[in-house]
Structure P
Amino acid sequence: MWTPMQYSRVVRGGAWYDLIVTAAFATPWSFAALHGFLTSIAQLLDLPGELPSFAPAHLLMANLFGSIVCVWAVLRIRDPQPVFGRYDAVGRFLFATWMLYALLHGATAVAWIFLCFELVWGVMQALPVREEQTSSRQGTQRSPMAG
């Protein structure tokens, strides 16, 4: 169970992770370098599955993904609200689901690394947050994100 301050740090930490990992997806040029790097790693480690070449439409989808995730990450870095962490946890579980689907259908095993991180950050942001101790004449108020 997180305190509100700890949870804020978790939300911000997940956002920094996202920004670092997805920034290279945001432009065609940085994605080309990332694609080459991931292909080299997969070949070096002789990992099963493939990371195919990208046609312009695939590249567009990768760039859109990278762009929106970077914007979402900057929002959470600047303002790590608990509600953003909860939405991000849902998004991570969705990403993990589609990564697992891709892995089961022949995607490069490099995706297992990203899948593990998505699950860890998702679980961390899905854990309950301890209620803040406030005193007022009306009694203590429950935080809407207390889980």
Structure Q
Amino acid sequence: MKDLDREILEDVEPVLEGMGYFAVEIRTVVQKSGPRVYVVITKKGGVNIDDTAEVLQILRPRIQLLLDTQDVYLEVSSPGIDRVLKDSREYRAFVGRGVKVLKEGEKEWLGGVIDSVEKDLLHLRKDDRRITIPFTQIKKAKLDYTEEVHRPYDV
């Protein structure tokens, strides 16, 4: 994560958490026309267009002040259903969600539901098994809703 991305994250993360959101990713691109800031958010139950509009309105003035410019392009979005996970921080945002993992040196994807995340370890649930994978062994991982366990609704 770039220093500017980290600085923005540290500033807006408490605000987002207070609103019930988790900042999955913050990425900045500095261009001649001004900075472009991309914010990916999630929350329990998913993110809709009203959520992104609400977060955009709340974050725009903070980011303008932080970057000392009015010319900020700000885009707020959801992570998407097949998001590629980039770091351990993102895995924490998706505990309880389905994921497919491609380990280094393997050809087959391993699927499961993210059970928990430790500093260096990812714990998945697959049926009644618990699978532990060190992050150093993960070549690629992406969300996969087909791996999620669906429970019948309580009646």
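Determine which structure produced the value 2.3 for distance in nm of label points 7 Å out along Cα→Cβ at positions 83 and 115, calculated from the coordinates; the candidates are P, Q.
It was calculated from structure Q.
Looking just at distance in nm of label points 7 Å out along Cα→Cβ at positions 35 and 131, which of the labels P, Q belongs to the structure with the highest value?
P
P, Q: which one has helix-only ellipticity at 222 nm (-39500 (n - 2.57) for each DSSP H run of 4 or more, over all residues; to 500), as calculated, at -8500?
Of the options listed, only Q reproduces it.
With mean projected area of the Cα convex hull in nm², for residues 51-122 alone coming out at 7.0, pick the structure among P, Q it was computed from.
Working through the options, I get structure Q.
Once mean count of other Cβ atoms within 10 Å over residues 11-18 is calculated for every structure in P, Q, which label goes with the largest value?
P
Computing Cα Rg over 2.2 N^0.38 Å gives 1.16 for which of P, Q?
It must be structure Q, since only it matches.
Could you tell me which structure in P, Q was used to calculate relative contact order in percent (Cα under 8 Å, 6 or more apart) as 35?
Attributed to the structure labelled P.
The numbers here are math on the coordinates, done by the rules we state, and not lab data. Every value quoted in this text rests on a predicted model; they were computed, and no experiment measured them. Cβ atoms are built from the backbone, for glycine too; each structure is taken alone.
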